[in-house]
Structure P
Amino acid sequence: MNFTEVPYQRPDLDAVMTQLKQGTAAMQAAADGEAAVTVAKQMVALLNDTMSAAMIATIRHTVDTRDAFYTAEDDFWNEAGPQLAAAEANYLKAVLASPYRDSLAAVYPKPYFLKAANQLRLNQPSVIALQQKANALSSEYQALIASAELDFRGETYNLEQIGPFRDDADRATRKEANAAYWGFFAAHEADFDRIYDEMVKTRTAIATTLGFKDYSELSYVMMNRFDYDEAMVATYRHEVQTKVVPLVAKQRAKQAKRLGLDHLAYYDLGVQFASGNAKPEGTPDELVEAARKMYHEMAPEAGEFFDHMVNSHLLELLAKPGKASGGYAEYIPSIRSPFIFANFNGTSDDVDVLTHEAGHAFQTYLAKWIQPGDCVFPTYEAAEIFSMSMEFIAYPWMHQFFGMQTAKYKYAHLQASLEFLPYGILVDHFQHEVYTHPDWTPAERKASWRRLEKLYNPDKDYSENADLDRGIWWMRQGHIFETPFYYVDYTIAQVVAYQFWQRFNVEHDKTAWTDYMAMAKAGGSQTLLELLKTGHLRSPFEPGALDSTLTAIQTQLDAVDDSQL
């Protein structure tokens, strides 16, 4: 297969809606379990094909946001998505009401029924227009980000391409590059404020129309948080604030000393060593080949997976003009394959993509037995376990990417994973504040971000940048705009991934790979806590769940003479 040649055809929306209506009636009329299963399989095929078409269009739009055809298709799916969801809701209602649920369990895994119940609460005809507006606003944000053209030392860069200069070993260079980067957000601050203000009001209207107190309350249904609630997250948030923030402060002090500075400015935070951060050695093609070698040595299944990704052109890796920012992995049911999107820019992030996004893709590759296609991935926080754990599982092969800089990479990566926890909690806490205060002005939102930032990231010194000191950092975080409340998931997964880090790299536990594989294959057929049980892992919501791994991480970092890196 060559993914670039996979045909795309916009489905006949009316025909799909009619088939959904017919499937709903057939499910309601099913005379026995066998008949219900027949209908379910037909609906799985219909929805898999429809979802796949939407994914292919979205992928090709993000590859080149200037492509007029796929921009039009993106607009179509922004409108069609909520309509299809509302039509599917009637079918889901019939499934949940079926007296043949036991028979349907042969087609649909347990989480499907849980998600179906949540979808029925959310996908109502009364909010279709509002959902369409929210989709259009997300596309507007994405286009604004992709439009960035930064003038830097006689050349033009987008937000991804300027990344290496922002973390350059030369302090003057990184200060200038960061000024250019954040200058874009400051110059377009009014646009970001307007888009987000409309998003908050639109999402709040969705929540209240559906009978929720606010969009924050709705988010726990939308994100399918089956095994935990907001009170448990608040406790977890407190654990991070009290136990992780002090560890990060300790690491920041060591970082400043390594850089020969009395304190770190905001543009110093991304630079770990005076000699510069570890950079991958080799061209993008050589990095891909190093990854192929790594996965073949890791396990036969991993090697087979990566060969498939390369040979089938399922990797879209290079940063280029007009391309959407960020990175992601998707699973496309119609071709039973994952797809990886990234923006290589010559930094260690390129290698992280080949482990993080490949961790996602590998999980779906192993779980492609699951139907329907939207159950191949587990819920969001569980899905991130596989990507973040793969970053740690890959540690023994990092010399293939970094050579003599491997020790620098591992130290910086482990520190960065520690630093991420408070930031991830900050993003989640900020969104809860915003959506429980939907009438806030843009200025009040920025003030809230800055207040929380001082709580979770007190190491950030913006004294040389008044715009950041006012609280505009969050404008670069696409999740806040495009996938609200999808962020605490990363932190939950990170805490779980630490357990795999410890088992693979400290304890050298021979059962760790078996457990990782078992969880990956189970995928979306299990809930978060069920997957943790499958993998013999501890729940991050248990009191003191962070303690042992945090101690191990700190011991590991303290054992390194970082002055020699």
Structure Q
Amino acid sequence: MTSESVSGLAALYRLTHSEEIPADLSVREKRLLDGALNFHALMAPGRRLQLYFYDGTWESLPRLTDDSSFNGLSRAFRARLFDAEMESLVAPEERVTLPAEEESIHLAGQAARHLHVSRDDVIAYDPPRHIPTDPLRRVARAIRARTPLMYDEVRDVELLRHRRSYTARAVRRNYAAEFAPGGVHDDTRIVPASPAPDGAVKAVLFGLHWFELGGAERWAFESVRIAREAGFLPIVLSNRDSHQPWISRQELDGALIIPFSEATVLSQTAGIEELLRAILRTFDVRGVVVHHNQWLYDRLDWIALSRPDIPIVDSTHIVEYRGGGFPLSSVLVDDAITIHHTISPKLAQWMTETQGVAAEKVVMAPLGGLTVEPGDATFRHRVPGAPFTVAFVGRMARQKAPEVFVQAVHRLMNSTVPMRFIMHGDGEMATWVTDVIRGAGLEGVIERRTSAIPVAATLDEADLLVVSSHNEGLTLTTLEAIAHGLPVISTDVGAQSDIIPTRGLVSRNVHLAVRQIEKKVTWLAEDETARELLWQEEHAAEQQLTRHASASEWFAREVSAW
């Protein structure tokens, strides 16, 4: 049933006229193209399609699966580059269609598909979703760069109105009632997927947020690798617009990858689920794993009805202050989920005590060893005569509060102890962080490093890791810094206190955090004994945590039973 794709992996399509497709596509570009063609092969089973490919700029995110890719009705499709043709190798489904499917059938019935695969040079830019184009927004961004902590204070006040959404017990979703007469979807009904054929390829379906840098993504990619090594075909869906810079990662080798472009809405009828039903009747899906993918969360009840005997696992990291985030999405469809995997004791406690999830359905298995081999951790003493090196390791994203670290560095410039500062990471707010650093007069003081440099290299040079986040689960960088022999100070957020003792914690309030980080960094720079004692206490807490099976060990056992 499968053929070779443009990236050399198995595919659900056959290109019949592909002479114009550029021969110099990178691995990332090929995998984006594969994803689009596999998606449309599943959506147009057994058919031939004309393919139109379009140019774009650094502001043009890939257009691969969204509704406009069926009809071309988007400003993204302004300059056509080349054409091709493909044949879907997916077997058609014989069934009676419903009136509610009319819009989806109309879209899928189009003879052509319109696609934009962004070239690799866009990776040098911040994602366009975070680049303000309106002049007033540009002014607001500049003001935020000059006074970032005031913005954070205002934002925290605004977040107070969302507190009840994650501290109160959520009302579970009643999926069947939504499709009952008078329900949300009373114009349609649930149509479960038909069985897969005998001998179908055994697969595990994964839902990821996107293919970008992050601790959650590192663990998601590791779980894909584990499933592949267990003998399954990983089918990996993402649901967030992105240039997908990490789609070329080795962990995804051999997977069937479908990176969504939003909004993939009209092509997917509630209760029918055209894409998922095509996957379920084409492959012998033995399990479903959700890593921060809202599109898949919304469809878990339908999957459970279609395949009641397969396990459905979700993995969550952090309760968001605005609405609860993915753990709350998980709780809302608890009836469909077999196992809730959490990475920290505090999140497991929130699941069971606050949200009333049955304790036997919650597994706590921490992350670790995904970027640094822990080995036998020993405290790393300072290099004699070297400056005290303070590191920030994380995405350049609002959650990680890089502006708090920058402002703390500004205060530490008055220290009598020679210091060096490293900010390691990239992300959607990288150029804004540059603005903040420039606004604080710290150009040339803070050394910037991207993810092209291994985290281990930065930890090798650091004497202290600072976690300045607005919100967290239990950070992967905390575990790996401790395993690497250096202590951590952190804002008192999420489950960080599961590892960091009180004397290593600072307030979440940004102004207090900046002052307290300054004091604690100075204290540890001046007192090597205190720095070692802090590490010893954190290492003991980490050892206590790692007595539990790691996430990788737990998942390898889990998937072996599928």
Structure R
Amino acid sequence: MNVAELFVKCLEQEGVEYVFGVPGEENIDLLDAIADSEIEFIVTRHETSAAFMAGTYGRLAGKPGVCLATLGPGATNLMTGVANANMDHAPLVAITGQAGLDRQHKTSHQYYDLINMYEPVTKWNAQIKSAKITPEVVRKAFQVAGQEKWGATHIDLPEDIAGMDVEAATPLKTNERPHTMASQSIIEQAAHMIEKAEHPLILVGNGVNRQHAENELQAFIEKMQIPAVHSFMGKGSVSWENDLSLLTAGISGNDYITCGFNGADLIMTIGFDMAEYPPKNWNRQNHPIIHIDTEEAETDANYPVAFNVLGDIPANLKQLTEKISPQKRDIDWVANVREQALNELKEFEDDSHFPIKPQKIISDLRHVLNESDIAISDVGAHKMWMARMYHAHEPNTCLISNGLASMGVAVPSAIAAKMVHPERNVVAVCGDGSFQMTGAELETAIRLNLPIIVLMWRDDGYGLIEWHQLKHFDRSSYIKFGNPDYQQLAASYGFEPMKITSTDELKPALEKAVSMNKPVFIDCPVDYSENMKLTEKLGDIIC
């Protein structure tokens, strides 16, 4: 057995189903070993896409996804997706082929020191420099990636080590991760502070979804009658239909929920990742914070932590729920905020303006998709509208990358989501700018026979950047580009193409796409003049 074969046996021991990636000269030993295993290698059209797929697989499957690239440009391409998973706290193990040890001391074709390059974008990484350490390196990579907070790890495998014979080495057994809870004294102090608060508010982050703490969260807010608002990546932890759900926060500037933050005398953050939503945007009055998470809070001037309640989030929420007496609070304002936010979407249900307004696109999409279907937003102006107005019933049914927030994430992520949940409809919501960055993965979807739906909002430019330019300078620059004939492009890949030419066509097109059970591409012109109207509206909100 050589090291590559041992490496693959270690992957099998970790329960790896798929490896996403692009083949290269320096990883052919590994690819050959995978060919003799039960692991399926998913050939992607770009290394960044491979990492996007692995990250989304990890987020939905609850175990590290795996991606592979060769050295040099393959590894640098992969890095964007690895960094995206790491900052989004998705579990991922990246593997790179590498030049042999005999040429790493000098300038050499395609050689870069990948350990140092990947160090800032991973939780841990290592190069296998000795055949016998392979099981330890692989085990640690999966262990660290899957520990809270989830993230990315990286293994660098030189080509000469990969082909080296190895004896008397076997994969290490996996182990159960420990569950830790906050001490009783911390729980009692936090409970006392919560009971004393007159206007507490909960900010729900990605950690609740990661740890499947939605049931414990629901029991807690119902008993305490505390309203909860979601970050972009916490969406669905509390159903939007729950009367205590204040929907989603994250747009800079005033929004309806700003009034809730301003009026709070205590804010509880649960599974909150600060990279998503800077505290200066929502805690301007420096209200005290109870930080309920797996790790201590990042230091921030607008994040004054009164208590860190650290450990397993479901277990600590359960402890708090049991310790605290039921409360009755004045939460009439919650109904008012919910009504305004929900009516904003409802008033566009029958809008006939064309090109189609963002609110109308989201309204039609929400009406067509089932509660457990998955909508994945790419990055761009459409992301801000999806985050604010696409209301989720369940966790991980509206996926938004909001850590690194890399463009191009939606189509690869939709492929991975459909692999994890083939029974659900999966829609990639893209802008025309973000789609072109990874659009070649349409071929991957066809090759894998995955009936995903791509809903492209077309405005022939980088709409989010234009939005910022107009806010700051009252003019835009360098954001327009041309587009291909998307009907021909989609059809050439094997997707069923649909082009929206009037507003009343969109909802029937979505319904047809869902019913067809085949890959569908919908080209939908969007009217982004609504962006500045939203900016003006947010500026006029008065608590």
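Every number in this text was worked out from the coordinates using simple rules, so none of it is lab data. As the structure is a computational prediction, the values presented were derived from the model and not from experiment. Cβ atoms are built from the backbone, for glycine too; each structure is taken alone.
Looking across P, Q, R, the calculation of mean count of other Cβ atoms within 10 Å over residues 76-83 that yields 18.2 traces back to P. Among candidates P, Q, R, the computation of distance in nm of label points 7 Å out along Cα→Cβ at positions 244 and 492 that gave 4.3 used structure Q. When Kirkwood radius over Cα pairs in Å, for residues 172-219 alone is calculated for each of the structures P, Q, R, the largest result comes from Q. Which one of P, Q, R has Rg and Dmax of the Cα atoms in Å, for residues 180-355 alone, as calculated from the coordinates, equal to 16.1, 48? The value was obtained from structure Q. Source structure of the calculated read-out (helix-only ellipticity at 222 nm (-39500 (n - 2.57) for each DSSP H run of 4 or more, over all residues; to 500), -20000) within P, Q, R: P. Compute Rg/Rh (Cα atoms, Kirkwood Rh), for residues 12-211 alone for each of P, Q, R and report the one that scores greatest. Greatest value across P, Q, R: structure P.
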